[in-house]
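**Q** Pasting the structures in now, so scroll down.
No value in this document is a laboratory result; all are computed from the given coordinates. These figures come from a predicted structure and were not determined experimentally. Cβ atoms are built from the backbone, for glycine too; each structure is taken alone.
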Structure 1
Amino acid sequence: MPHNIVGPPVQDDNFFGREQELQRINDYLRQHSLLLLAPRRVGKTSLLHALGTQSQAKEYRTLYLSAESIHSVADLLDKLYHRVKELLDGQYILKFGHSVQNKLCSIKEIPWIKWEPSADMPWQQRWEKLQELLADQQNPWLIMIDELPLLILRLLGSQKKAEAEWLLHSLRSLRITYTHTRWIFCGSISLDSVSELYQLTPSINDLYRFALGPYSEETARRLLNALSSNYQIPITEEGMQALLLRCGWLIPYYLQLLFDQLRQERSPVTAQRVEQAFQSLLAPANKGYFSHWHDRLEIPGAGAKDRALRILAHCAEDPQGVTEQSLTQSLGTGLADPESRWSSVQQLLDLLHRDGYLVADAERWRFRSPLLREFWLRNIVRRNSNG
């Protein structure tokens, strides 16, 4: 039975309601490596841990690596090499065979790569040894790399686009060369979006796109009922409907957040109590639950982030959202040319949709999450207007 856990990835009995997604991913992995698409806080990391547990039971060699704190290609390759080496339990004997050397050469022959690590770089040897390890055909590998887009953006922000290209295309070459190995990439920022913005899409065009969405209403009800039973806090039908409505975007994180507030009392959950919990979550002491949405807003391009913030500010003002025409007009002071305004709005709305901020609903763009919209209105829009 699941516990009320807010924030960290969950495992075992606390991993709830994603059985169908796990089955579908396992089916796709038979033929494809995957790009797992989902905004932050949807539960990607928990899903990867559950998938890793299943894969180990099926005799996969399973590896999970987060690139969140990695700032260079060298660091990523070094960590990846050591993790692979550790999983082999010291049983691997390094052998530079003729066939493997031929495979290494294929990576260096990609015509559109303008940067290549020099042979005397200390991590070049790691790169070659990593391929040696993956060449072992005894068992299939499942390698899951989380937050790779953050590393790519760091490289791009440091004027190292050629290194970012080399890394993405070289990882693609690994996927194509070692067909017994499966890869999953994901992150709180969409690798799809980053690749499109910087013309890097060919480096990930072999990946199958798998979108991880919110819970269905039925699954959300099952989770809330399980939490209700576990903590002996009854939820009335009126309270259940209010929870689903106030949560809006039915992802585990927001459902757990609201239930955490409701746990402060043992009385039955009613619509009134749900509203009190909703308002309590938006108190200054709880900013940390939402501030990462502002802090991690990454929109490359001159002035693009400011325009994205203006779009979000307009959408936050109305729970029903704003028309595309109104959003285009709102950028008039920054982009005088009508065609440039329209193009900028289209691109920004696409990014904000993929990364979980906004959703189109009846020809209007609104915040996916009522909680996030209210946080944005109180702490970003009104703070800026008062400042």
Structure 2
Amino acid sequence: MRYGTIIIGGGLSAITAGIALARRGRRVAVIAAGQPSARFNNGAFHLLGRFDRQPVESPLDAISSLAGQHPYRLIGQENVEKFAAQAAAILRTAGVNIVGSHKRNVNAYSPLGLPEPAWLVRETVLSDHAPLPSRLALLHIKGFIDSPLPMVAYHLGQNGFQVDTLEIDTPDIAAARRTAAGMRTLALARTLGGHKALAALHAKIREVADPLPQSVLLVLPALIGIDNSYTAQLFRDNLGRPLAFLPSPPPSVLGLRLTTELRHYFQMLGGLYRTNQRVTTAHTANGRVAYITTDARPGMHLEADNYILATGTLASGGLVTRDGAVAEPLFNLDLNPDGRVTVDNNLHPSQQGQTIDNLYAIGDILARDPRAGADREGVAMLTALHAARQIRP
């Protein structure tokens, strides 16, 4: 079976590369071994949020300070700016309602209530993309296990907000409390997904918030709209007073929603997404990948003009340890001293010093500058777009 491009991995970098190629009419297959890393996304996208542990205000201005092996230096600053704009356009076209710009970071608030410098953030998520009021009211779902409410309130207070806490309970939430599992993030999100449950939640929020001034911003755990952004936006807009969502610890509703939105867009473009299939062997000859095989059909050679490796690091199996050393298990690619895949400016990796001309490595598997922080989504999406641009029709 032959494709234009086969992408190995299913995370944000893989699906971004797949979308970019599919939009140009390429025949693309994404082969994902397990759950994509995008499910951990908390509604914010980071281009370059920190350098030397200090917040970065302008990501583009800080790129020149990065070490030469950082992917942004390989791509080039002009391409970083161009690809950042393209990445934002892809997210919006896929239905991810985001605000922000690569020219200036905003503060997006984490599941712990801490401000994190971000390039883009979902419009409904608590952030300072628009001026925030001085007073917030945390809406606590009674019995919600995954909400570190005291820590959130403390951190928000430390950042200058006056914080109130209001408890929310409805018949649907009370029914979910019958089991501990029912009060975990994803189970509770599904409980609150029906029209009647959402209407009851709406009414309860209005009731408990009624004594507060209209200027107070209500903050609700991001449990609404597990499948699409529209539900969360409609819930907020119909409430009749200001509301923002605070992400929950992963796996999060926002992360699962992102995974669904991007995968649906890729498939709408004609891309093939194969899940729960692990690439087991890769055959190279004369500096090129000839074919790969998977555990689903070990005897079938999957051939392509080009291949993209987006398998991540040790946590996802993209890198492994052998005899106390880090190794790339599929192609046995050359690594740098930090244990990441070595690539050239076109993101071609090498095998025993020989460049593999039709293979590209993108995302977390690439080297970083240890002084850089909060750059994961940017590296994932921008290296994906850079690799896709090298692949000609």
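**Q** With helix-only ellipticity at 222 nm (-39500 (n - 2.57) for each DSSP H run of 4 or more, over all residues; to 500) derived from the coordinates and found to be -16000, which of 1, 2 does the value describe? Could you put the intermediate results ahead of the total?
**A** On the way: 1: -16000; 2: -9000.
It was calculated from structure 1.
**Q** Same structure again: State the single structure among 1, 2 that was used to calculate relative contact order in percent (Cα under 8 Å, 6 or more apart), giving 26.
**A** Answer for the origin of the read-out: 2.
**Q** Can you rank 1, 2 by percent of Cα pairs over 34 Å apart and just name the one with the largest value?
**A** Across 1, 2, percent of Cα pairs over 34 Å apart peaks for 1.
**Q** Right, something else. Name the one structure among 1, 2 that mean projected area of the Cα convex hull in nm², for residues 45-132 alone of 7.7 was derived from.
**A** Only one of 1, 2 returns 7.7 for mean projected area of the Cα convex hull in nm², for residues 45-132 alone, namely 1.
**Q** Quick one: distance in nm of label points 7 Å out along Cα→Cβ at positions 53 and 285 came out at 3.3 when computed from one of 1, 2, so which one is it?
**A** Value 3.3 for distance in nm of label points 7 Å out along Cα→Cβ at positions 53 and 285 corresponds to 1 out of 1, 2.
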